[in-house]
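All of the numbers you see were taken from the coordinates with simple rules; none came from a lab. Just so it is clear, the structure is predicted and the values come from calculations on it, not from any experiment. Cβ atoms are built from the backbone, for glycine too; each structure is taken alone.
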Structure P
Amino acid sequence: MSISQILVSLAGVALVAFIVWFFWLKKEEGVAAALTSSGYQEATILVKGGYAPSTIRVQHGQPVRLTFRREETSPCSETVVLDAFGKSAHLPEGQLVPVEFLPKTPGEYGFTCGMGMLHGTVIVQ
C-alpha cells in the first residue's frame, strides 16, 4: 500500500467518524427557558427547516410555555407533537402558537413535527 493510499484511507475514516459524531453523538447544551413574572418558563422556537433552538432546558415542577413561530409552508411542520406531555398544536404559518405543560420529572423529552422528521428536545432538570 502506498503512502497516498494510506492517507486517503485515513481521511475517509476521519470523515466517517466526524459524520457519526455530528449526526448521532453530539449533544447540544440547549437554551435555558426564561422565567417570567407570570411564573412560566418561556422560550420561543422558530420552525423553519427544523426547530431553532432545538434544545430547551427547563426546571421540573414549574410550568413551561413554548411559543412556536412557523416560517415555512412545508406541510411537514404544520403540527408539533410533545408526546411525553400529551400535547400537540397546529402551527399556522407566521403565527405565534403557545404550548403549555408542567414537567414533573427530570429527563430528556423529545418533540417532533407531525411526520416525525423534525426533532427537538426539552431537557428537564
Structure Q
Amino acid sequence: MFVPEDLYYTESHEWIRVDGEIATMGVTDFAQKELGEIVYVDLPEVGTKVTAGEPCGTIETPKAVEDINSPVSGKVEQRNTDLEDSPDLINKSPYDEGWLIKIKLSEPDELENLLSALEYQKVLEV
C-alpha cells in the first residue's frame, strides 16, 4: 500500500498536502482500492465552508455511496473539475491527478489532530 510520507491522513482514509495556507485533499490509495471502480464524485462548490471531521462530499461506486470527510476546517478554494468527466482518476492516481478539493485553512492547529504517514500505516495494519 502506497503511503506518501509528506501528507497528513485521517482514520477515515482521506489525505491532505499542505502548502502554506492551502490544503489539497484526496482519498488514499487504500480507500480507492477498497471502494473499487469510482463512477461519480460529488464535491462541494468553491466558497463552501467545510469542517474538520464532517462530510463534505460523496464518492459513488456501482455498489455504494460513501461520504468524504474533510480533514480540516476552512473554505473550498478549488475543485478538481477533471473528476466530473473522469472520476476514475481517483483510482488511477489518488495522490496526484485524483485530488478532490483545495481548502484554505481556517484552523491550522487542526493539523496536529491528523495522522503522519507512519501513524496511518499502523491504522492499516489493524
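Here are the numbers:
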{"quantity": "For 1.00 (FRET efficiency 1/(1 + (r/R0)^6) of positions 6 and 30 (r between Cβ atoms, R0 = 35 Å, to 0.05), calculated) the corresponding structure among P, Q", "calculated": "Q"}
{"quantity": "Structure (P, Q) behind the derived value 23 of relative contact order in percent (Cα under 8 Å, 6 or more apart)", "calculated": "P"}
{"quantity": "Percent of Cα pairs over 14 Å apart, for residues 14-53 alone - highest-scoring structure of P, Q", "calculated": "P"}
{"quantity": "Computed 6.9 for mean projected area of the Cα convex hull in nm² - originating structure among P, Q", "calculated": "Q"}
{"quantity": "With distance in nm of label points 7 Å out along Cα→Cβ at positions 86 and 102 derived as 1.2, matching label from P, Q", "calculated": "P"}
{"quantity": "When distance in nm of label points 7 Å out along Cα→Cβ at positions 70 and 94 is computed for each of P, Q, the largest belongs to", "calculated": "Q"}
